[in-house]
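In structure tokens below, several structures.
Please treat every number below as a calculation from the coordinates, not as lab data. Quantities reported herein were computed from a predicted structural model and do not represent experimental measurements. Cβ atoms are built from the backbone, for glycine too; each structure is taken alone.
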Structure P
Amino acid sequence: MKQSYYFIGIGGIGMSALARFLLSRGDLVGGYDRDQTDLCQALINEGAQISYDLNDFSFIEKSSNNLLVIYTAAVTSEHPQLKYALSKGTRTLKRAQFLGEIVQSGKVLAVAGTHGKTTTATFLTHFLKQSNISFTAFLGGISNDLNSNYYSSGSEYFVVEADEFDRSFLALHPHASIITSIEPDHLDIYKDYQAIVDSFTQFASQTSGALIAHESVKLTRQISYGFSPENDWYITDLELTKSGTNFKIHAKDSSAIAVTVPFYGNHNLLNALAAYIIAEEIVSFEKLIPIFNALPLAKRRASKLFENNQVVFYDDYAHHPSEIKAMHQLLRSRYQDRSITAIFQPHLYSRTRDFANEFTEVLGLFDNVWILPIYPAREVPIQGVSSELLLNGDSSLELISKEEVLSRISVKAPEVLVTLGAGDIANLSKSIQKLLEQ
């Protein structure tokens with residue numbers, strides 16, 4: 001009998017990439033999701049059977065003898081779908097464990113870090129794809145050139161995002177790894193920052209080969225990168241152009257290499273450098289250098305959705321203070337004399353509570369900020385925690401409902417506008433784009 005797979009939360013970006021992998025090899029794939037998204041519809045078009053009914057157990061029922069149920073770390077044992085599968089004696093695995101099983105057959109190139117995983121993994125995927133390497137990639141976002149979060153040309157290598165949430169990345173034993181950053185986050189899982197560092201240290205120890213880490217990360221045997229000449233690899237001579245950024249890459253004891261990328265933002269340059277360093281473990285630099293010219297960003301990563309003479313509109317996934325600061329730096333470097341308005345949707349009650357002061361500080365960098373209600377994702381409300389926590393007396397920050405946004409844009413006419421957040425603000429961004437295109 002053919003093996004069947006069922007994903008609880010199949011519309012999630014990480015889950016859907018695994019579902020696409022199974023569909024591509026002809027397996028029977030089903031799943032549940034609470035939201036009818038474009039990604040779910042794409043999976044249905046590719047052959048998945050998806051239900052949006054929490055109490056629809058038909059796929060599990062008919063396939064239970066030869067079924068593996070895969071669920072995310074956010075799904076508890078009380079979830080009706082998981083509860084039903086367990087009652088039937090069906091084998092179940094967390095997504096991270098299943099990913100660990102899949103990639104055992106090849107060499108894993110893992111991208112870890114509090115920020116920048118998806119962008120870096122997308123860059124690495126493009127380097128390897130253009131170099132005709134046999135590999136499979138599972139991405140945490142939709143690559144603009146692939147229009148997918150999954151790519152496969154073989155299985156010699158696996159490009160994966162190593163997620164620190166719930167210590168998921170400890171299910172991996174990489175051939176080589178990148179660590180882009182280690183900062184406080186997911187404090188609902190980790191008791192403190194030291195616990196996060198300990199988890200990353202454990203992940204690093206499970207990497208058998210090259211360990212490539214940003215200059216802010218202090219681990220043993222790492223290959224460091226950044227802007228300082230003290231690093232093993234570093235960047236100099238930044239020049240912004242109308243179509244991107246020119247800069248030079250230096251490695252210790254070798255001559256500088258001049259490259260051009262079609263995007264902006266110091267954080268994105270560092271992500272490109274990290275992807276290049278790990279790719280150079282496999283491909284000669286002569287082949288890699290021309291590929292910089294067309295490196296694609298992922299969707300919702302510094303995505304410019306609209307521009308005319310009056311307004312420029314960007315959308316970004318930033319949901320942590322450091323990510324918001326990086327996006328502000330990108331916009332301010334490009335639009336030095338223009339007013340920048342941010343629309344921010346806080347993501348998770350716990351993160352809003354834990355970083356309230358930091359959010360207020362970085363949001364204060366913008367000229368105007370409209371703050372939406374908190375997107376709860378996996379969480380239930382926490383008493384006393386709301387978007388109002390972020391105001392802190394700053395007159396440039398104000399609360400706003402989603403329903404008010406479009407009319408506010410029409411009245412206020414922002415010069416530079418950016419939507420920020422990891423929740424369903426992406427849907428609002430599409431509505432804003434349509435408004436501006438009228």
Structure Q
Amino acid sequence: MSNSKPITYDNLKCILRHLEPNLRFKLVQRCPSLANVDSIVPLKIRKLRFEPKYFEINDTTYTLGVIRKYRNERTPSTIEKRNKEGGVSIDVDRYGIDIRETEEDGQQRVERLEAFKNREIDREHRLQVYRHPRPFKKVDAIHFARQNIEACSLEILSYKFRQENAEPPFEQYLQLEIKCGRKVRRERVNYDRSFLNAKEYVLNKLFGVNGRTVEVLHLQIGYFTFDEVNARVINQRKCEMRNPLLPLAPEKLEVRHLTACTDLKRVMDSVKPILWKTPLKSLESSIKILIPELRQTPFVAGTERVIIYHQPTIDTFFEFTNEKVHICGDYFPRKDDMKNLVKNWLRRGFNIGRQFSMSFSTARSTENFLNVVEKMPNAKRRELEEIRHTSFPDCIILSLNSYSELFIYGAATAVEEKFYCFSKYIVKIKVQGKGCF
């Protein structure tokens with residue numbers, strides 16, 4: 001006979017609060033009696049990321065798409081590959097064609113497909129007779145050309161079926177794929193509702209609990225990667241957003257760090273209706289997204305730290321009024337740039353305690369920046385206790401006025417700084433009161 005005792009109400013609340021969110025979803029789904037407790041215990045998420053085809057909660061990815069299964073024949077390899085990648089993330093008609101496409105657009109699309117298909121057929125023929133110095137490269141190129149030919153042929157065939165009002169040889173399904181590491185679970189239903197409605201349904205099942213607060217450490221909307229050396233954003237993927245972003249009541253979403261990889265105005269509009277009024281700890285975006293008219297809005301200006309990508313210049317520092325501003329990407333200033341920066345700060349009269357920082361990929365580029373600063377009038381180089389035993393033991397001091405000065409020094413990026421500085425080195429510029437040295 002078991003001696004186990006039921007979990008007390010308070011213990012259950014504590015368990016749910018610290019349970020990994022994806023496990024918590026499963027537990028509440030299997031034990032509906034926990035629904036009442038679940039609704040009053042905040043849901044804690046380490047990272048929540050929204051991309052065009054999927055969203056990610058911590059290390060679990062939820063991909064929703066329309067897939068295609070053939071009835072009486074083998075599924076073509078290109079379709080099989082697309083199915084494995086999650087299908088298409090738009091609404092399509094019974095032939096697999098985008099429902100937003102007009103008849104004229106369809107005709108132009110077929111013409112482009114025919115032209116591309118013919119070019120790929122010619123390319124495959126040339127590859128067959130060409131003696132490539134690396135045979136395996138030739139095999140890959142031929143396979144790629146054949147894949148393109150097959151994909152074009154299937155899409156052209158779909159247009160032909162639609163034109164003739166014929167029955168397509170396949171069925172379409174809505175598929176939800178849940179992936180965590182190597183574990184993959186797929187659920188499929190008939191494609192009898194819109195893709196948008198299906199996405200709403202999934203989000204409501206996960207987040208739409210009346211009265212619950214969701215606490216997110218890091219929220220990312222869209223995706224880009226940043227080339228630190230060339231200081232530019234690459235591989236940017238924008239993301240369609242619902243409004244509000246999640247099915248929550250007003251002021252039930254708490255976010256500490258926000259990364260916006262798409263239109264910031266739309267991000268703000270989707271987040272603000274449900275966001276708790278506490279300012280963000282950090283906002284991470286590119287200079288092209290942080291457009292001038294948004295920089296002084298309460299949403300941006302109230303954020304403690306702004307992290308900026310995409311070829312910002314040192315002038316960017318005085319375009320923001322935030323307490324902390326960080327620029328990503330190596331930047332090699334001229335002496336005049338630093339002079340103009342200091343003049344601007346003198347005119348604005350920055351408050352003591354403000355901090356600015358910049359990423360540098362090498363020790364040499366860090367030292368080059370500090371050398372430029374050291375050549376400025378009235379610049380003094382002194383040892384600083386907190387960096388005395390580092391690669392850059394000296395601090396450069398520039399006087400701003402009778403009561404404040406700039407402390408400028410380089411250092412290796414500390415562990416706690418890696419969430420906003422991805423480079424190996426960082427230069428910090430702090431506004432300090434005189435006599436604080």
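Match the computed value 0.95 of FRET efficiency 1/(1 + (r/R0)^6) of positions 355 and 395 (r between Cβ atoms, R0 = 25 Å, to 0.05) to one of the structures P, Q, and report its label. Of the options listed, only Q reproduces it.
Consider the structures P, Q: one of them gives 0.05 for FRET efficiency 1/(1 + (r/R0)^6) of positions 75 and 427 (r between Cβ atoms, R0 = 35 Å, to 0.05) as calculated from the coordinates. Say which. Each step should come with its number before you reach the end.
On the way: P: 0.90; Q: 0.05.
Value 0.05 for FRET efficiency 1/(1 + (r/R0)^6) of positions 75 and 427 (r between Cβ atoms, R0 = 35 Å, to 0.05) corresponds to Q out of P, Q.
Ranked by FRET efficiency 1/(1 + (r/R0)^6) of positions 35 and 379 (r between Cβ atoms, R0 = 35 Å, to 0.05), structures P, Q are led by P, which has the greatest value. In this comparison of P, Q, the computed figure 76 for percent of Cα pairs over 18 Å apart, for residues 83-250 alone is attributed to Q.
When mean projected area of the Cα convex hull in nm² is calculated for each of structures P, Q, structure Q gives the greatest result.
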